[in-house]
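Novice: What follows is a set of structures to go through.
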Structure P
Amino acid sequence: MSILPIDSGRYGTKEMLEIFREQNKINYQLEIEGATAVAQSEIGLIPKNVGKIILMAAKSGKITVKRIKQLEAKSDHDTAALVEALSEKCKPEAKPWVHYGLTSNDLVDTSTSMQMRDALAIIQPKVAKLALLLSKMAIKYKNVPAVGRTHGQHASIISFGLKFANWAAEMAKHIERSEEIKKRVLLCKTLGVVGTGSLMGAKALEIQKRVAKKLSLYPVEVTTQIIPRERYAEYVFQLALLGSTLEKIAVEIRNLQRTEIGEVAEYFKEGQMGSSAVPVKRNPTKSERISSLSKLLRSQIHTSFENIPHWHERDLSNSANERFTIPMCSILLDEMLEAMIKIIQTLHVDANLKQ
């Protein structure tokens with residue numbers, strides 16, 4: 001039974017939700033196990049044939065959430081349960097080499113990087129699409145005069161297209177920012193229990209480099225047992241910053257749709273009801289939804305920054321809340337982008353309005 005609106009599918013696209021489903025998280029971690037084993041076998045750290053055996057087992061599709069939960073009920077450790085489930089599917093000669101030199105957070109953190117990688121691959125094209133839509137609106141309304149307001153008061157005449165041009169420029173900057181953070185955020189770590197790579201010895205960094213390449217990630221330069229949480233905080237901050245720009249657009253549309261202004265209006269489909277009490281009302285509900293979700297999205301910045309300090313080489317004070325923050329931020333922003341694209345695509349502008 002669904003509890004949160006995300007679980008029910010009310011918010012977020014199918015493709016974004018899929019990234020964060022439990023089985024998919026396991027599949028990412030199995031991919032890491034397979035890639036690491038292959039890299040280790042390539043340079044002779046483990047027997048040459050073993051890497052392929054582990055990879056085939058990891059990619060078999062036979063390691064399920066159900067089985068891992070059965071094993072976790074006994075071990076009380078989700079990663080240990082995954083490793084045991086993978087070992088069950090391997091030939092005897094490969095079993096001693098499963099998870100060799102790795103620690104839990106090599107899987108947890110690197111799989112989170114893979115989720116963020118795939119989330120950005122969904123987000124970036126939508127930001128680009130929105131930037132293009134806004135640019136077209138800027139051109140379409142470049143010769144339409146409108147009232148420019150400061151402090152909520154009439155100030156001077158502007159081109160109505162200027163509003164869209166400003167928003168389009170910010171979307172372009174968000175594309176730059178989201179591309180720039182990848183080398184700092186999409187990190188692969190395979191350096192073991194406290195980040196020394198001790199079990200893999202002198203070959204540890206080369207193995208990590210090879211695994212990172214196989215997973216389309218960047219090898220972490222230096223780490224403790226976990227990837228530094230400054231990296232996660234930057235990801236959340238970037239998503240929240242983009243969400244705030246979407247809210248800025250949404251707030252302007254909401255204001256301009258007020259009855260006493262009436263310069264724009266969200267599309268109102270046939271049969272749509274604005275209110276159960278006053279059905280004829282045309283409320284800017286999509287823009288209001290964006291404003292509402294933006295507040296929730298921004299609130300995750302605080303939690304992400306609180307996760308940066310740790311005891312020594314790591315503790316678990318970040319672990320539980322990150323199961324919420326990274327998926328929530330990605331899914332909520334995806335929902336907001338979808339809503340804003342629909343708003344701009346169908347936005348009614350009263351270009352003949354007399355002020």
Structure Q
Amino acid sequence: MAAMAPAHMADLGSIVRGAELERAVAPTVVVNITYQCNARCGYCRWGDGRSQERDHHRIRDVLVHPETLRNLGTRRVVLSGGEPRLNPRIGAILAHYARLVDEVVVITNGYGLGPREARDLLRAGATGIAVSLDSADPEESLRTRRTPPGVHAGILRGIRRIAAELPGIELGINATVTHPTASWGTVRGLLEFGRDAGIGTVKFQPVFDDGYAGDNDPGLLLTRADRDALLDISGRVAGLGGRPLTNPPGFWADVAAVCSGERLPGGACGLGGRQAISTEGMLGVCYWIKSEYGAVPAPAGAERVRRTREGFDSARRACKVDFHCFCTQGIDHTWR
């Protein structure tokens with residue numbers, strides 16, 4: 001794979017990567033605003049019409065109280081789903097957070113997304129967009145996300161056009177690593193696409209089974225058989241520079257370790273003071289460890305924030321790190 005940036009741009013590239021990393025790991029609140037989705041990913045229940053609870057969350061349950069955001073030190077809010085762009089109140093949600101934090105990012109599947117749609121999000125208060133895209137290859141995208149080839153081509157085209165026409169926007173890719181995409185060829189393809197398109201970050205996370213993927217398409221799940229391919233990726237990403245910013249070699253080694261049944265240290269979790277998660281009207285540090293700041297509409301005082309974080313720090317030491325633990329970590333996080 002070619003170097004990510006010319007040698008004479010190395011210093012500038014380091015500055016740019018440093019700024020992008022600082023932004024990517026800033027104190028963040030992830031807000032789930034809907035369980036509806038118009039994609040049909042094989043590992044996610046929210047695009048399956050048979051799934052229950054495929055609703056937009058009530059507006060009062062997705063607007064975190066300003067006092068809570070201040071006491072958490074929040075600089076960045078990420079709107080998640082489902083597909084956040086389907087929520088008819090997304091404009092009001094964006095406006096709420098744009099008044100309170102520096103950065104508001106919308107995660108989207110990219111269906112029908114182009115410069116016009118991106119401008120609409122920016123006008124409403126967004127500062128960035130992260131597109132969920134597992135592969136630059138249409139066959140792999142069809143296999144994992146059930147994305148029709150024509151739609152896949154439109155997503156890639158839309159990303160390129162947004163990067164070209166809106167150079168000030170934060171633009172990234174979130175890629176779920178599955179058994180069919182756990183290869184250096186897929187990773188290299190996404191990084192090369194990101195470099196050529198002018199994407200700032202390509203963040204990978206392993207697929208996890210919340211009970212849906214195992215029943216719907218178990219062939220997408222990572223297993224011990226993927227260990228060597230993941231370690232191969234770890235070795236090949238070592239030393240990559242320039243753009244896009246991506247996960248370090250240790251991330252891939254950690255995913256390989258979980259595939260092999262190794263136990264990673266729960267005490268090395270990168271959440272705590274860095275991130276909070278809002279879902280179904282409650283705000284907490286982690287979805288899996290009970291660590292709640294309280295109901296989203298209610299203010300969480302400084303003492304409540306301190307006690308919640310202390311409780312989480314204590315509980316996480318005994319936590320069993322599994323694939324789901326990777327999805328909320330910063331792009332630079334490693335467990336060992």
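The numbers here are math on the coordinates, done by the rules we state, and not lab data. Everything quoted here is computed from the prediction, not taken from an experiment. Cβ atoms are built from the backbone, for glycine too; each structure is taken alone.
Novice: Can you say which of P, Q returns -20000 when helix-only ellipticity at 222 nm (-39500 (n - 2.57) for each DSSP H run of 4 or more, over all residues; to 500) is computed?
Specialist: It must be structure P, since only it matches.
Novice: Name the one structure among P, Q that distance in nm of label points 7 Å out along Cα→Cβ at positions 31 and 103 of 1.7 was derived from.
Specialist: Corresponding structure: Q.
Novice: Of the structures P, Q, report the one carrying the highest value of distance in nm of label points 7 Å out along Cα→Cβ at positions 303 and 327.
Specialist: Q
Novice: In terms of percent of Cα pairs over 14 Å apart, for residues 87-126 alone, which of structures P, Q is highest?
Specialist: P
Novice: Using distance in nm of label points 7 Å out along Cα→Cβ at positions 119 and 151, single out the structure from P, Q with the greatest value.
Specialist: Going through P, Q one by one, distance in nm of label points 7 Å out along Cα→Cβ at positions 119 and 151 is largest in P.
Novice: Here Cα extents along the principal axes in Å was calculated and came to 81, 41, 36; which of the structures P, Q was it taken from?
Specialist: Working: P: 81, 41, 36; Q: 50, 49, 46.
The value was obtained from structure P.
Novice: Supply the structure label, taken from P, Q, corresponding to mean count of other Cβ atoms within 10 Å over residues 143-150 with the calculated value 18.0. Could you put the intermediate results ahead of the total?
Specialist: Numbers: P: 13.6; Q: 18.0.
Matching structure: Q.
Novice: Hey, relative contact order in percent (Cα under 8 Å, 6 or more apart) derived from one of P, Q reads 21; which structure?
Specialist: This value belongs to structure Q.
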